[in-house]
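Presented below are the structures under discussion, each in the form of structure tokens.
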Structure P
Amino acid sequence: MVIQAVDTPPVHAPSQPVVRVRDGLLRGVREGGVLAWRGIPYAAPPVGPRRFRAPEPVEPWSGIRDSRRCGPSSCQLPRRRATATRPTCSEDCLSINVLAPAVGRQTKLSLPVMVFIHGGGYSVGSSQDFPGQGEAFVRSGRVVYVNFNYRLGALGYLDFSRYSTAGRTFESNLGLRDQVAALQWVHDNIRSFGGNPNNVTLFGESAGGNAAITLMATPSARGLFSRVIAQSPPPGAVYSPVLAAEWAEEFVHELRRITADTRTETADLLVQADVTHLLRAALTLQMRTPDAQPGTFPLAPVVDGDFLPEKPVDAFRHGRAHRVPLTIGTNDREGSAFRGRVDILPTSPDRIQALFARAPMDVHEAMRQAYPELHTKRTSSDFGGDFAFWFPSVTVGSLHSRVAPVHFYRFDLAPRLMHVIGLDATHGIELYALFNHVDTVFARTATSLGGRRDFISAGERMRRHWLRFACTGAMEHSWPRYTEYDRQTLIIDGVDRVESDPRGHRREAWQQFLPDL
């Protein structure tokens, strides 16, 4: 399709480009070499009687809809002190953003599409994380970039289906259903922005990486993407309906305590409760769960037997995941960041002991040899990070390599200050390099003792790899495929290298420790 105003075809891209999508006309904005349309609804507002319901289609609008600003994020508790740039929050949050290259002349485009799913533990975050996100990809002129908001916390990731009544139905996996709806919107509309709906790369980090992996096992997502990049995913964070029901019951009990309401029928209570009460009850559940059920996280997809019929790892094990090329990887020390307010991993002595109690006795010693000095902060952090992120990612990569191309990486590069404070290449740090977010306060502080040039260079190389993968489905010859036999892994550092089965002794210990992952 032509990226141009609908009424008067221009020779040059207009400053406020207008496109037609399925539901109406959209006015965007030109920002340098990028055309942007933001805050586009991809589903009806999930408010009132639509709370805890599957996403419904958007109602078409008349006239030209202003799409120059991002929509509000899903309701969430603030992560830090409020700032003028922090996005507003609303239950009416199902919006999508599109960035496309600003072409110099009227040109028909059919570019590859990159769709990013934000992280944040399915409880915080938005499409506005990392302002300017995606622009470095789009300015290459090679892709159209998309990101979106989806329901978080109790509104998106607790399963209240057991509380359905004859007059009120609750569906499960609402955040996952939102993601499928967003991908369906891309499939139906992206040609209007110069994108190819048959060449879509889905990628995400942390919870967004978990979402990408889970969507590979979601039947209704089949055909909506051509390849996947999963950055630091926790693939095992998908739980049984029994466990999900326990969390829902605990949440409802806490919600009744907060609201002092013991009489209202549960279905009515859930729909009528003030959203701040939902957030408070979810936070209490989040804080209790890591100690009550170590190694789990209550805000996550659930195997409901319908929308998500099985655990993604099982789908990969039996070859039932969508057979698309996969790039997957983790950072050097994923667990080092999970302290203080985000202390959710099995890193404390009691939590670690709970995991050992579940494992066969004859493999305990092998695990302790793989993690000597497990009582120390550094080693216990690595144990927790490997449990949640690295070993499950290795497992998914190994299983999927039987049926489709897989490339595996490990991001090791960290500026000197990050080493000094003991975080090293921790969870999420690669996003600052990947999105060229190197002039933020965090990035400038992190590189204040050196390493800025290497950090920027690593981001450039990652973008080159990601773009090549999105455009061709393959990587450069210097990055070989990952298989169960040689486990060739790209180590992204000051100077990149390829290693075969890095930390193989840890992998072997985990395979015995968690044989049913």
Structure Q
Amino acid sequence: MYNVLIVDDEPMIREGMKTLISWDDFGYQVIDTAKDGKEALEKYRANEINLIIVDIRMPRMSGIELIETIRKEDDKVQFIILSGYADFEYAQKAIRENVAGYLLKPVEEEDLIGFIQRIKLNLDKDQSGNQVRTASLQEIRHTVVQTIIDQSEKVPIEEVYGDISELGLDGRFYQLVMIRLLHNTNLELEDFRQLLAQDLEGNWGYLFIKDRYLCILLKNIRPSLKSYNELYDKVKSYLKNSSIVMCLSEVFNEISSLGKEYKSTKIRLDFQFFYKETKFLRTDSELVFQPKEAYIQDVPLNEFPVHSFAEKLYFALDALNENAMKDEIINAAQTMINNNHTEEKIKINYIRLLSLVFSKCSVNKPELGETLSDVTAELHKINSKTSINSLLEFIYSLFNKVITSLNVGNYEDQLKKLVDFIHRNYHENLKLENLAKIFDYNSAYLGKIFKNHTGEYFNTYLDKVRMENAKKLLSGGMKVYQVAEKVGYSNVDYFHNKFKKYIGMSPSNFRKEKL
């Protein structure tokens, strides 16, 4: 265990740092705290201390004074500086005193863990003062970049941070590259950054992690497809079994513009799923679907009408109409995008939609049992699709498997297919306009040729089919309101009138005669 001393003039900060993380899990123990530099110096001399976490500004003796005093006696103890604001004048002094890190208040758990894990490596290996200085410079540079990104207003960099050349951040022009890993990898993002940094930081720029993305601040790299491909290949060489996408910012001339470029680049990368698949996302990259309104805005989501789409998709599948099927799948995507649905929400809705369609198929087409079991088992793969196009293609492939298994032979013509469709689905909400789309006809024309083929108008034919099936159900003893629902009428009175019109007596009297 390495011993830790926490120094801050605020009691709540001292206690908070003690409980912020489980120190034992990382090989440390907090053996004491101090309220200022003088008290800390006394406790340091009375104990074996490996790591001191110290506030910069304190009464009696500041953090910098404490560090300078201890450094005259000990070049092994590690320091992490705390500050309530980005005071880099002090931070630059700290670099000369070999501090291992610089944290802004309020301290984030992940940032603290990242520091102490790296410090433990230094302590374990008993690194030289030179190595500690290098680690310190890296952490200060990291803090500068993070602060530039997080600040709400553009501030002249020289006025806040001084000379940035000693941090290796000076350049004539810059470009930000953000990288998203599209599949899981066993490599931790920080380990990945360190590996790439050895290869890239000398000639390309500075690497850092922000919001789960690996970022590269390119310096003085002339924008070109050749350069981007070379960078892509270098990054990809470390990830043999994982896909990535790189998102490029505009070129900018001042590092103080990094925050603005980061925010706009992150928006594109966060919505990478909705763009056409490409190695590099740019400002001119194309969306697959154009929403009615910008889907990146924070507006309430409308519920996706999954049952309505399930009904249309089932009809298209039952009619073996691949074009209608694809149209409804695309319409579903457009509807969700228009309603600001996220990538995760779209995937969930498609799984629900396909589950409903395949469940209905299993009831009405038991001969498809094995095929439907196979395609249903594959629905979870929807979650692994990295773009809207690859998702849609996968869904098409599932439906094609079902259609291939529907070995129903060839009908003589579309009208026979339509008549068969009506007899199998008379209980559904069938409308000539919807069936015309499914069977690729103009609705008026379909109505005309349907009458020529059957001798009945569509609605009359549908009513008669329903009445014949209603007679069978009533003869079997089913109650009138149950029969009405079974044959496609939600209103019992309407069913009563239709039945009397076609059969010549009320459904209740017909039932009595047959029982």
Structure R
Amino acid sequence: MRKIILFVFILLFFVQCSSVKKHNNHLMALIPVDQLKSDVDFTYTKLKNLHPNLYWYISKSALDFKFDSIKSTITQPITPLAFYKKLSPVVAAVRQGHTYLYPASKRMTKKETKALVKKGIGPFSQFDFDFFDNKLYVVNNRSYDKKIQLGSEVIAVNGTKPLDLIQEYNRYYSSDGYNTTLKTATSGKRFTSYFTVENGIKDSLTYTLKYNDSVQFITIRRYKEDSIKKQEPKVRKRVSSLDRAKSRETRRKKRVNGYNPDLKNYNRNLHFMEKDSSVAIMKIRSFNKGDFRPFYKESFRKIDNYKSKTLILDLRDNGGGRLNEIVDLYSYLADSTFVFLDKSEIVSRSSLMEGAYFNGGSFSLKVLKAIYAPLLYSYLLLTVHKDDTGKNWYATHTRDHKLNANRVQGRIYVLINGGSFSASSLISSNLKSSKRVTFVGDETGGAFNGTVAGFTPVLKLPNSKLKIRIGIMMMAPHHKTKIKGHGIFPDKEISSTLEDRLKENDPELNWILKDIKKEFLKSDSQ
């Protein structure tokens, strides 16, 4: 039995190594012209078959022209990355943030990945960067070179100017609609990914940094933290019942709040300000990590018990997540019984089958799915309906939802910015209808009137092997705006500056706290 297991392990190891090698060799291959043009046609066909609102922000004739034109520019064989740079701007022209092409990038075997981790922290991971006024800055320094000042402008990395790379890659993806805040908010974080796509993973990088008009060249190498540690003998400590209880409590908090071990923070947090706990602040970094139901249940019970008069909901840089979570959260925030979404438009029943059900998974899983496919199709016959115009609709969260018993009674402030996308924009759209909700910050990266997401299958182009992600459900919040192609605009527009970031100053939150005090003094005097 051991020999069989060992044989299987060795076989899987060589299969994986062979697959990675084949993939990496393909990155350097020149793909014939006819195959590239075939992939262009494949991409447009899949978009038309799966994407329910392809011509929301661009006309059919304009998109047809773009796909036809790109084929006329392909006159010689090119690599997958060069093809990505040709095709991705056309996909981005659809202006749907959930639909985009993945760039061709090198893969690593498990052995190579393990060896890289052993070598320590990479020269990019030792810093946090942010983008202000078309310039990239160091805003956090975790490197071994403590002389690097926070606020240093990154003029170049290995000779590459950040602005050049950011402007190039900004053409390869889109926000929802016409807003620009998503790219402004995320460019600093995306720069390292762009550089790695172009140059691969590096063990050392030479930074050209500018601080107070002084320019310096600094080489940062991969290094291992605490590489020399004395192995102290393990001493068994007697664990008390109190220690065990604390350990259980910590494990539960990590599960419920969603602990991120890399960033060492929680996905969801609740804390109170003022001595009387009259102001509650709930920070939600995303809607896709942790056990959300007990968190909201316990948090809003606590807010109710403390008689908090104001809730500040911080959705800045929240890229979205689960629909079920935002509906649950909204049940604590809405003014009355609510319908969260209108019916979701889809291309057809078969688009749900192809895009959401059969896409992805191992061969054995696909066989299992095929067995149960008739049951699913029967379900879709009951839930997908065609209207008089010939459009297909799928109903999800379209019924009346009841308010939660511990719903917020007082004033609500919502913090938003360009990084607020997808699910965080959907819940913000519905909250915008309430007169007791005030939005502070920047326009959201997600559109007010909905997004094409739901299920987002990833398909592989046959010849270039590039992958495309496509949203297949048009999800529209119940409350909408007449302004097309933009996000939720704040009632009070405030943007953080580089100086704010370096001094850990939060001007948006500071404005809210001042406004709360102003409202309190006003009501107190009446």
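Each value in this text was obtained by applying a stated rule to the coordinates, not by laboratory testing. Here the structure is a predicted model, which is why all the values come from computation and not from measurement. Cβ atoms are built from the backbone, for glycine too; each structure is taken alone.
Annotations for the structure displayed:
- When helix-only ellipticity at 222 nm (-39500 (n - 2.57) for each DSSP H run of 4 or more, over all residues; to 500) is computed across structures P, Q, R, the figure -12500 traces back to R.
- Among P, Q, R, structure where relative contact order in percent (Cα under 8 Å, 6 or more apart) as derived comes to 13: P
- Entry that produces 0.70 once FRET efficiency 1/(1 + (r/R0)^6) of positions 143 and 175 (r between Cβ atoms, R0 = 25 Å, to 0.05) is calculated, selected from P, Q, R: Q
- Source structure (of P, Q, R) for Cα extents along the principal axes in Å, computed value 74, 64, 45: P
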